[in-house]
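> Have a look at these structures, which come just after this line.
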Structure P
Amino acid sequence: MTKQHPIERDVKNGVKKIFDKHKVFWWAAAAGAFSRSGISDFNAIWRGVFFAVEVKLDVKKNPPTRMQKAFLASVVSEAGMGFVVDADRLPLFDEFLTLFGAAAEAAGAGEPESVERSARLIDLTRALMWEVT
């Protein structure tokens, strides 16, 4: 990210790097006449879960629009994950994917889930989607 004057594109690049680091299948939503209003900046499928990620430079100064929140809420209502990620939340998003991936690996191996990891995943989920609900 540009240290002096970060812009939303810097946060989007950060999200892309995090997705790539975790080998997440992702795509950016195309804006235009044939696009849906409010669709998130990024959509992804990973470990059998659909993710929608709305990117903001600073969510406190520029919160998601009503249409963006409605899209994220519709994703969540269909058992997907709808997140809002800004510059401050990039580390939380990375940590979420790290722990989510580890939990999926453990489940696939038939191992019990750790209470600590589950609790942290809940905390991270709340932090990343508090604007959605």
Structure Q
Amino acid sequence: MRSTSADMAPTDLVTAVLASYEAQRAAMVAGDAAALGEELARDFTLTHMTEYLQTRNEWLQQVDTGEMTYHSIEDVDIRVVDAMAADEGPVVVARTRTDATIWGSRGLWRLQLNIHFTHQDGQWLAGHTVASTW
């Protein structure tokens, strides 16, 4: 568990949220719902490319049972935006090639993940992720 301050220097903040993204990606591919959950805020939501809004608990349960299996996630481009926005936290924008089986259908998707971070319990956690295609 990484402890980070809400008033970090910009480079430290970028490092912290990128480390969280990398931990999320690794946990997804490993099918490790517990490790993935450590990177998500209590009220985290995921908006799928179909616009389905999924709660933290539902997503973690489906990762845990294999209903959502991530075979590989290849990063194509990653950047952090709004790292110093006063009213909102940083956003990691990751373009990936994601090989996954979601609800029984396997595919290779070019996904853009907009991961909005929030400061909670002394660390930066993913508060909401929006997945779309690119």
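Coordinate-derived values only; no laboratory data. Bear in mind the structure is a predicted one, so any value in this text is a computation, not a measurement. Cβ atoms are built from the backbone, for glycine too; each structure is taken alone.
> Upon calculation of distance in nm of label points 7 Å out along Cα→Cβ at positions 62 and 110 from the atomic coordinates, which of the structures P, Q produces 5.0? Intermediate values should be presented prior to the final figure.
Working: P: 5.0; Q: 2.4.
So the calculation was done on P.
> Then there's this: If relative contact order in percent (Cα under 8 Å, 6 or more apart) comes out at 27 when worked out from the coordinates, which of P, Q was used?
Working: P: 22; Q: 27.
It was calculated from structure Q.
> Determine which structure produced the value 30, 22, 20 for Cα extents along the principal axes in Å, for residues 14-69 alone, calculated from the coordinates; the candidates are P, Q. Before the final figure, lay out each step's value.
Numbers: P: 30, 29, 17; Q: 30, 22, 20.
Structure Q accounts for this read-out.
> Matching task: -15000 is the computed value of helix-only ellipticity at 222 nm (-39500 (n - 2.57) for each DSSP H run of 4 or more, over all residues; to 500). Pick the structure from P, Q.
Answer by label: P.
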